[in-house]
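**Student:** Following this line, the structures themselves.
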Structure P
Amino acid sequence: MIRDATDDDIPRLVAMGERFLTETVYRGRVPIDPAAMARTLALLVASDTGTVLVSERDGVVVGMIGLLLFENPISGELTAGELFWWVEPEHRGIGVRLLKRAEQWARRAGARKVHMIAPTPEVGQLYDRLGYGYLEAAYQKAIA
């Protein structure tokens with residue numbers, strides 16, 4: 001089942017976020033701050049310009065996707081940008097349905113485009129299969 005997240009889901013979503021940051025390419029590159037994650041989630045859950053959708057199996061949240069609407073500073077188009085997308089590894093296979101529901105939310109919200117993040121070539125290949133086109137790569141450097 002896919003549904004809108006609620007404030008009651010936030011502790012579980014933070015726990016999944018921590019797992020994401022320790023088991024993926026983000027390990028050691030993004031510091032883990034559960035309080036910051038909880039604040040961001042609470043803002044998105046309450047927002048008219050953002051959403052968090054969750055996937056449940058047997059009453060347990062096992063997947064999440066968060067989007068935020070923004071006006072593209074160059075084109076002016078309303079765009080939905082992915083903030084996070086994670087499905088617990090032992091429940092993979094439901095992630096595309098979660099993404100499709102997020103696309104529906106974005107369309108209903110008036111977005112003209114959806115931007116997704118591909119941290120690995122394999123995720124990029126998935127996006128290609130789903131009709132997304134490569135746009136750019138992001139790089140990060142610690143300066144403090």
Structure Q
Amino acid sequence: MLELKRGDKAPDFELMDQSGQPVSLSDFKGRKVLVYFYPRADTPGCTKQACSVRDNAPRLTQAGIVTLGISPDKPEEQSRFDLKYNLGFKLLSDPDHSVAAAYGAWGRKKMFGKQGEGIIRSSFLVDEQGDILEAWYKVTPEATVPKALEQVA
């Protein structure tokens with residue numbers, strides 16, 4: 001499995017958000033972007049992670065960070081997740097997991113004692129030029145925001 005590291009060029013992408021609008025990483029050139037991959041909308045860990053981003057939105061904004069959450073869920077599922085928890089940030093649909101694979105966030109994993117392929121919960125802080133400032137693989141839902149904020153402190 002490919003793993004991105006500090007200094008690597010962040011793979012650009014264009015995915016649909018929860019409103020069905022196309023969003024590209026390059027749309028945010030000149031800004032820091034927290035890109036995080038999560039397995040499935042409205043599951044316990046993913047909800048905890050998304051609500052942490054929502055609850056820390058003022059701190060992230062103050063640090064100059066825009067957040068993009070990515071999962072294989074369809075835009076309609078992302079929309080329901082956003083509305084249910086009043087998340088207020090872009091959730092992007094990667095149904096064929098090609099973007100997750102480009103970031104090394106798709107691969108073999110063990111879940112509930114079974115081997116399979118799926119999203120490896122990961123987060124990436126991308127700098128203003130589109131380079132990886134830091135990458136965290138197998139990040140816990142609670143650590144996503146604190147790790148990003150530590151990088152810009």
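**Student:** Out of P, Q, choose the structure whose coordinates give helix-only ellipticity at 222 nm (-39500 (n - 2.57) for each DSSP H run of 4 or more, over all residues; to 500) equal to -11000 when calculated. If you can, show how the numbers build up before the last one.
**Tutor:** Values: P: -11000; Q: -8000.
Checking each candidate, the match is P.
**Student:** Okay, moving on. To which of P, Q does the computed value 3.0 (distance in nm of label points 7 Å out along Cα→Cβ at positions 77 and 133) belong? List each step's numbers first, then the result.
**Tutor:** Values: P: 0.9; Q: 3.0.
Traced to structure Q.
**Student:** Output the label of whichever structure in P, Q has the greatest value of distance in nm of label points 7 Å out along Cα→Cβ at positions 53 and 117. Walk me through the numbers before you get to the answer.
**Tutor:** On the way: P: 1.8; Q: 2.4.
Largest calculated value belongs to Q.
**Student:** In terms of relative contact order in percent (Cα under 8 Å, 6 or more apart), which of structures P, Q is highest?
**Tutor:** Top value of relative contact order in percent (Cα under 8 Å, 6 or more apart) goes to structure Q.
**Student:** Something else now. Work out FRET efficiency 1/(1 + (r/R0)^6) of positions 29 and 69 (r between Cβ atoms, R0 = 25 Å, to 0.05) for each of structures P, Q, then name the structure with the largest result.
**Tutor:** Numbers: P: 0.40; Q: 0.80.
Biggest value here belongs to Q.
**Student:** Here's another thing I want to ask about it. Work out the source of 39, 38, 29 here, i.e. which of P, Q gives that when Cα extents along the principal axes in Å is computed.
**Tutor:** Details: P: 39, 38, 29; Q: 39, 34, 28.
Label of the originating structure: P.
**Student:** By the measure FRET efficiency 1/(1 + (r/R0)^6) of positions 45 and 61 (r between Cβ atoms, R0 = 25 Å, to 0.05), tell me the structure among P, Q with the highest figure.
**Tutor:** Working: P: 1.00; Q: 0.55.
Comparing P, Q, the top value of FRET efficiency 1/(1 + (r/R0)^6) of positions 45 and 61 (r between Cβ atoms, R0 = 25 Å, to 0.05) belongs to P.
Values in this text are rule-based calculations from the coordinates and carry no lab data. All values derive from a computational prediction rather than experimental measurement. Cβ atoms are built from the backbone, for glycine too; each structure is taken alone.
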